[in-house]
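Multiple structures are listed underneath, in structure tokens.
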Structure P
Amino acid sequence: MSPIEIGVLIGLVTVLVLGSGIPVAFGLTAVSLFFLAIFEGPDSLIFTGELFFSGLSNFTLVSIPMFIAMGAAVASSPAGSDLYGALDRWLTRVPGGLAISNIGACAIFAALSGSSPATCAAIGKMGIPEMRKHGYPEELATGSIAAGGTLGILIPPSVTMIIYGISTGTSIGRLFIAGVLPGLMLTLLFIGWSMYYSLRSGTFAKGSRRHFSLREKIEQVPRVLPFLLIIAGILYALYGGVATPSEAAGVGAMLCFVLIAVIYGIRKPKQIWDILSTSTRESVMIMMIIGAAELLSYTLSSLFITQSIAEWIATIGVNRWLLLAIINIFLLVAGFFLPPVAVILMTAPILLPIILQAGFDPYWFAVVLTINMEIGLITPPVGLNLYVIKGIVPDVGLPQILRGTIPFVLLMLLSIILLCVFPEIATWLPERLMGVSG
């Protein structure tokens with residue numbers, strides 16, 4: 001069999017294995033070991049343990065559990081309700097104000113927590129009942145929360161961007177900065193649709209909601225502002241060269257623990273233990289996937305599959321935009337079935353040489369890839385956010401929730417098109433702050 005044929009076979013077997021419901025890390029490891037033993041012989045398995053752990057030897061990986069601990073600390077506190085409440089007070093007279101409050105709170109909370117399902121749960125438990133009470137359509141009430149929760153994997157600090165940076169050898173600080181403007185653009189697109197839908201459906205009536213005084217609007221800001229300053233501080237430390245990603249993540253996690261202790265009184269040993277145990281479980285899961293992906297990457301390279309795919313694409317002479325369209329379709333389909341971390345670890349090392357050869361910027365591509373992963377979070381069959389929303393409002397059918405997310409999926413596709421037409425949306429700010437990448 002040729003390397004290309006072996007690669008296709010590995011791809012099909014991987015899809016079947018992961019589709020069986022086996023944990024991603026175990027599935028990838030099993031596929032790697034099986035094909036190494038078949039094509040390279042049993043002796044090739046001697047070094048697999050060392051290969052697995054070599055994928056975890058990068059010191060930058062320390063930032064992952066730190067950012068996850070930071071997110072778990074925020075998610076365990078009433079920070080989500082404070083974010084939602086603060087925004088709602090300022091937007092009470094704006095058409096679609098409740099939906100905009102939800103999206104804004106989701107964007108900020110998701111950036112802090114790094115978890116899309118946690119964001120949907122934290123903001124959705126407050127925002128969806130409030131929107132339904134004020135007559136917002138079920139589709140908008142559920143769809144805005146489901147889509148808003150996805151923003152956290154694009155708006156920094158983002159664990160998926162860290163994974164991409166480690167797997168491709170690109171600068172994590174530059175990746176974070178590259179996600180800022182696209183994240184804001186996507187947030188504004190979501191807000192624009194929410195305002196239009198609210199006006200079109202006739203649910204917004206001026207004076208139908210309570211008017212808050214300036215004092216009431218300001219009084220909740222001090223509880224929210226420190227968390228926003230942490231995000232700004234992390235970004236400054238990274239692009240200013242003050243700290244490495246691991247150092248910035250460690251300080252950010254420590255400050256979040258201090259804030260939830262001071263502001264919300266979360267300081268009992270059991271509360272802290274629950275936060276640490278939750279973040280440890282998630283960190284170990286991601287680390288296992290990283291190690292398994294390293295093993296799969298070695299398998300593909302050892303069997304000359306990666307090199308053969310790159311050479312084949314180079315020889316067929318496809319227009320680079322057609323090539324990008326094919327890659328986007330592939331990423332969309334992969335995102336339907338696999339979590340973002342698994343997709344990035346499995347595909348980024350293979351796709352990056354192809355992207356570079358086609359003349360695309362690797363940081364711009366990271367943003368495009370991440371938006372594709374966002375779409376997967378609100379589309380079946382996996383679509384974690386859909387099931388979280390369903391758990392919050394069990395009386396609303398899953399098809400109705402899905403209808404609510406469709407406009408936001410279309411907006412994400414529109415944002416990918418805008419990034420293709422205007423790549424500067426992703427590249428201008430990193431170049432402005434950190435210079436042109438080498």
Structure Q
Amino acid sequence: MNQPILVAGLGLSGIQAAALMIKTGQSVILYDGNDKKDPEEILRQLLGLLGEENREKVEKTEVILGELPDSVVSAVTECVISPGISLEVPFAVKLKEAGVKIISEIELAWRMEKGTVIGITGTNGKTTTTTLVGDIMRAYLGKERAFTTGNIGLPYAEEVLKTAPDSVTTIELSSFQLESIDTFRPHVSAILNITPDHLNRHHTMECYASVKERIIENADSSDVIVLNYEDERLRAFGESGILPKVVWFSGLRELPEGYFLSDGVLYRQTGGKKEKLLRTDEVNLVGRCNYENILAAIAITEAMGVPGELILGTVRNFRAVPHRIEFTREFKGVRYYNDSKGTNPDAAIQAIRAMDCPTVLIGGGYDKGSEYDEWIEEFGDKIKLLILLGQTREKIAECAKKHGFNNIIFVESMEEAVRTAYENAAPGEAVLLSPACASWGMFDNYEQRGDIFKQLVNSLE
């Protein structure tokens with residue numbers, strides 16, 4: 001029997017990784033540090049993915065909870081680790097010290113990929129850009145040959161066995177997923193931006209940036225990397241002699257080569273020829289951050305050989321991704337926007353920039369070690385009231401007062417936040433949920449936080 005692979009972290013990606021390995025004849029050991037999980041429920045989930053024909057294999061699968069035994073460490077040479085688990089936790093350190101290779105579910109699935117891969121990362125804009133690129137590729141290839149996976153919510157392991165030599169998989173990649181790749185190699189990649197985030201895990205910006213840059217670790221001159229010219233780190237990275245061809249985009253200036261925004265128009269300039277692509281008023285997204293996402297998506301898909309008119313037609317019909325500056329409702333002259341995906345200060349800055357009227361802002365949440373000065377400085381005359389909830393509310397309020405912003409209200413729940421916003425917003429103004437913080441502690445994830453906000457807004461009467 002083949003040597004088992006350890007799967008550590010039994011959430012969605014871990015169970016899918018285990019199912020993929022069992023489907024392809026690999027034996028696994030399942031492990032989770034949470035000893036309160038139910039082993040029978042874990043196996044039921046696995047059986048649900050594999051079907052009754054694999055019941056015997058599932059029933060023979062070992063599940064270990066709590067402390068990882070030394071006997072298991074010595075029995076494996078490879079571990080597929082959940083992206084939510086730090087490589088610094090004791091069991092991961094123990095595995096590394098024993099010479100066990102730790103890989104991500106992304107790396108595992110990549111080894112079984114038959115087609116071409118597009119990889120998209122960055123601190124902000126990943127989900128919107130990945131979704132738009134995925135839509136363009138489906139319009140070009142058809143849904144049977146175009147897949148969209150990764151950090152966007154659908155594990156790569158769930159889709160990879162459907163791939164074929166002529167298929168394209170678009171993958172949204174977090175720093176946590178890129179941290180444990182080995183041979184993973186997208187043909188076209190993009191790094192949209194790098195701003196402070198997840199420093200409680202990566203500790204320094206240098207470490208965080210280097211993990212993002214691993215997306216081209218295995219690339220050569222036949223590959224392409226799309227980069228944001230306005231990000232100083234990425235500009236230096238792109239000009240450092242990296243192997244893949246660099247394609248630039250900018251939301252602030254005309255580029256002699258690349259894709260850019262100027263006076264409300266998106267352009268491509270190459271070989272001295274400047275070509276108008278479309279006007280910003282032709283699309284359904286708002287804000288410079290989203291126009292940059294569109295520029296990146298156009299650059300990516302043109303590098304994949306997709307015809308321009310098909311790309312632009314898809315862009316014109318594309319609507320905001322849920323939870324990313326998502327228009328929710330206009331009620332009594334006030335517009336409500338859900339930007340729950342704004343889980344760090346830079347993302348929340350982009351949402352503020354997209355507002356074109358006085359705005360009541362709902363913020364706060366789990367503390368990822370972020371600093372809020374630049375976010376507060378962006379308020380200007382646009383933010384009229386800051387409503388704060390969650391673990392970070394005192395930290396944010398202290399920062400806001402340091403910058404001279406004092407119109408702050410603390411609340412205990414999202415329901416109280418929405419009611420307070422409703423009571424303080426006047427016709428012609430906006431209410432924006434853009435927390436600048438993660439959702440953990442009060443909510444399971446940013447999707448749940450945004451959904452609750454939308455439900456509460458739509459129930460106002």
Structure R
Amino acid sequence: MEFEYSPRCQEMQGKLLKFMDTHIYPNEKAYKEEINRNGIEKGNRWLPTTVIESLKPKAREQGLWNLFLPKSVRAPEGLSNLDYAPLCEIMGRVGWAPEVFNCGAPDTGNMETIERYGSEEHKKEWLEPLLRGEIRSAFAMTEPDVASSDATNIATRIERDGDEYVINGHKWWISGAGDPRCKIFILMGKTDPHAARHSQQSMILVPTDTKGVTIKRPLSVFGYDDAPHGHCEIVYENVRVPVSNLLLGEGRGFEIAQGRLGPGRIHHCMRAVGVAERALELMCKRLNSRVAFGKRISEQGVWRERIAESRIQIDTARLLTLKTAYMMDKVGNKHAKSEIAMIKVLAPNVAQQVLDWAIQAHGAGGVCDDFPLASMWAGNRTLRLADGPDEVHRNAVAKLELAKHMDIPGAEIELPITRS
């Protein structure tokens with residue numbers, strides 16, 4: 001693969017870096033204050049922020065919009081995975097920044113799913129408003145009553161009744177569901193419990209205002225509710241939607257999930273590299289600015305060791321992310337499944353270690369909200385569970401490695417599709 005970014009990628013990098021310096025970093029404090037003000041004065045921290053909404057037109061004007069979606073006539077600005085990787089990394093340095101560019105999860109994965117597997121009617125009704133940034137969406141897969149790390153356990157029922165499907169189930173950790181702009185769920189459930197193991201599940205579009213959809217509560221992450229994005233527990237009770245809302249066909253949920261979660265995982269990893277890079281930057285600035293025992297802390301041997309190790313680990317994660325993106329572009333997600341699984345383990349763990357050292361470098365300040373490190377740590381820690389826990393991905397990598405040395409013609413190892 002080529003290690004030099006394409007001319008278009010380099011041009012977009014320059015524009016994005018300037019946008020971050022001009023509009024994103026200076027507004028971090030204002031964003032936090034607005035969320036708190038919405039909660040205190042208006043009693044609703046889930047309201048969309050004027051900080052983000054005011055920046056979206058600026059991003060669109062500069063062509064920094066829908067960059068994540070390759071090969072779509074509806075999003076001609078979309079980049080290849082390889083070109084998008086360094087841009088997604090830059091966006092990942094601030095948790096709320098991707099939404100400014102309409103490149104935030106879970107919308108990116110949902111838009112790609114509807115683009116790939118939805119009908120023309122689905123695309124007109126849901127994809128086009130999502131691409132314009134007019135609405136938001138959620139992906140309803142994980143359940144509280146089963147080990148969702150094995151997606152065949154998903155128990156929510158999708159049963160046909162004439163021209164409708166009736167949905168009954170209990171979901172949680174549904175990212176984005178608390179946002180009042182969230183208008184559509186892509187829900188995974190069981191249409192035929194008696195079919196072959198990987199043919200029982202299907203995916204269906206469920207408008208959020210459908211009768212029987214109840215958001216029970218928002219879920220906190222290490223004390224953060226993550227408003228106005230957030231994660232929710234949801235009950236679906238006799239929810240009826242038209243048969244036409246089914247994606248691709250009954251029993252094809254795993255096939256859709258394989259296509260959706262590959263790009264979703266690598267986007268998480270791209271952003272995790274950005275988190276780690278910013279944590280290292282904050283750590284170095286802090287160590288250079290503080291004196292202990294008669295010399296700058298950055299001159300202490302243990303911190304030089306940690307800085308060096310951080311740089312080595314970050315660059316390792318970045319290179320594997322770029323290799324994975326390259327393979328997804330060249331040979332497709334299915335043939336890049338080992339690399340996708342490896343980077344999904346490596347990138348969040350690297351970011352977690354660098355964040356931990358950065359927090360330590362900041363002392364007590366590192367665990368409070370005067371610095372972004374504590375919330376970055378909480379958000380990043382969830383990535384070792386979201387879109388499949390580390391253990392499942394390591395198991396997949398091991399199986400693929402073992403298969404290389406077994407004489408089993410046609411053996412196939414499926415990429416896990418777990419959410420948490």
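Every number in this text was worked out from the coordinates using simple rules, so none of it is lab data. These figures come from a predicted structure and were not determined experimentally.
For relative contact order in percent (Cα under 8 Å, 6 or more apart), which of the structures P, Q, R scores highest? Top value of relative contact order in percent (Cα under 8 Å, 6 or more apart), among P, Q, R, belongs to structure P.
Match the computed value -10000 of helix-only ellipticity at 222 nm (-39500 (n - 2.57) for each DSSP H run of 4 or more, over all residues; to 500) to one of the structures P, Q, R, and report its label. Please report the intermediate quantities before stating the final value.
On the way: P: -25500; Q: -10000; R: -14500.
Among P, Q, R, the structure yielding -10000 for helix-only ellipticity at 222 nm (-39500 (n - 2.57) for each DSSP H run of 4 or more, over all residues; to 500) is Q.
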